[in-house]
1. Which of I, II yields 67, 42, 31 for Cα extents along the principal axes in Å, as computed?
2. Determine which structure produced the value -0.51, -0.56, -0.62, -0.97 for log10 I(q)/I(0) by the Debye sum over Cα atoms at q = 0.16, 0.17, 0.18, 0.25 Å⁻¹, for residues 67-130 alone, calculated from the coordinates; the candidates are I, II.
3. On relative contact order in percent (Cα under 8 Å, 6 or more apart), which of the structures labelled I, II is highest?
4. Of the structures labelled I, II, which one yields 34 when percent of Cα pairs over 17 Å apart, for residues 59-98 alone is computed from its coordinates?
5. Taking helix-only ellipticity at 222 nm (-39500 (n - 2.57) for each DSSP H run of 4 or more, over all residues; to 500) from the coordinates of each of I, II, which one would give -4000?
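What follows is calculated from the coordinates using simple rules that are stated; it is not laboratory data. Since the structure is predicted, the reported quantities are computational estimates derived from the model, not experimental observations.
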Structure I
Amino acid sequence: MIKTLRGKWELQIVCLLLAVILWFVIINEQNPTSEGSYTVPVTVENLAPQYITANVPKTIYVRLLGPRNTIINVGADDIKAYVDLTDATEGEKTVPIHVQLPDGTELKKQSITTADIIVDLYAVKEFRLVPHMMGVLSEGMTASGVQIVPDKVVVSGAQRLLKDVDRAVIDIPLGDKDSDFSVMAPIHLVRADGVPVEGLNLTPHHSNVKVTMSGNAVTKKVTLNVPVYGNTDPAVRLGKVTVEPKTVTLHGSADLLSGINVLNLTPINIEGLAADKEWKVSVPVSAAGITAEPDLISVKVEVVPAE
């Protein structure tokens, strides 16, 4: 009797185990394991307000594993990718990219796990816009007046980039213009040597330029003088200063041009200069009715070994 009861219990347990196994098999067939691929934006967290970052990846690619019913309901917005910059200081650093997953999923693949970023101080500076006349003036014409509104731009971003900015330039197309005109012109930033500076925020990006054109203009070629100041590196001394072109053509009334034979351009700082260097220097454009052509010249400063 006892043996019979024990045999029945053992049989019932075996049947229960088989039922559970069968249930898992059926459920797995109805909701099998699946994969999903997503492009997820990377955010920066816990960065102190005086800092700004560069080179943080915009997005990463992730592949998730999980039940099909879960995966089909997961979107990129349900996944969080971020770099944690708690206690970050200025400089270059390698940081991990963390990924926060939805419940019921696991990470199978992550395209980028670390990032080499730059943490820099956030800075703001205002620049007065320098007009850059583009194109060749028609015969007998000159830009007798240039009005820029607004005439300044606010530049913000990484301090290391902002320190490179020498001037904010606005391009004004003059070619074949023979009457007054207005144009919404773009603003761009350049270094002292004329190389563009990218990666900074400008407010505004464009400015409105009103140009007054005058006829009966005369032209006059004048020589250029570019002063230099500062001390070179002790291992070298100042050599030759070359200006190209050596002259510019001024357009304006005879009265205005009569007293101009030499144009003195903005002095160049050669403090600490240790090797030859070239600058792009703007020729001042007068709002009183004188236009220079070209209005941007090249200045090369050469050094020789100190004796």
Structure II
Amino acid sequence: MQVHIVDTTLRDGEQAPGVAFNLQEKVIIARMLDRLGVAQIEAGTPAMGEVEQQAIAAIVRLGLRSRVSTWNRVVPADIRASLACGARHVHISAPVSDIQIKYKLGQNRQWVLQRLKQACLYAAGYGLPVTVGAEDASRADPEFVLEFALLARELGAERLRYCDTVGVLDPFTTFERLVWLKERVDLELEFHGHNDFGLATANALAAIKAGVEWVDVTVGGMGERAGNTSLEELYRVLAGLYGLDPGLDTRYLPLLGRFVARAAGRPSPNTGENRDVTLENSIRVVDFPSPWC
């Protein structure tokens, strides 16, 4: 089983309250993520304006090995903003839950499908590889999520991002939903979790068990509200408990964690620097219990 890591520290991570990286910090973070070996770096949202576009353009110009992508709404103007940054990969996202379609967009399901088609075809016209995001999929009608996914596949999307936007999933429901979807659409899936109930990492593991090939993370789990799936936690569980190698050079994890924390004005995350000793010695602890335990 191969698990690909999408790091969205520079996009969703920066949505954490009080966090705003400057251009130099974003470039350094992107370089460090590339050296770490993440498969994809979500560099930001060009539609946010000129400052964001300058940072994304600077990251694109680095020529990193990691794929650099941008986040876009189902709006051609967003795609044009991505093109202006030199983006070569775009993520196009739209709400799929009725509550967000109604109260966030003031529209209906058919409008969402039409706009998805319009945006994907626009991007395809410029030869841009596209991934599609189903926002708030965890609160959506599964049948509509399937319809949305099938349309994305028809439009040539590389994969579908299943978003637990408000962090309401548990691992059991995550597994059931994604197995059900995986059985019905021939498309790679990506899981995007939030940590509102402290289950983001557990849900990501359930998604992987269900067959999801891609997982979104942020450094230290930084993100909107309670945060996202933690890069450090997910790596340690995949490697330490399941023997899975997501292809990361973990020598860079501690430095990356400290730099992001300092730039964000937050405590450094637990990067797992000392956990190898714990894992390695756990058998000895069991075999020779301390009288003080």
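1. Derived from the structure labelled II.
2. II
3. Going through I, II one by one, relative contact order in percent (Cα under 8 Å, 6 or more apart) peaks for structure II.
4. II
5. I
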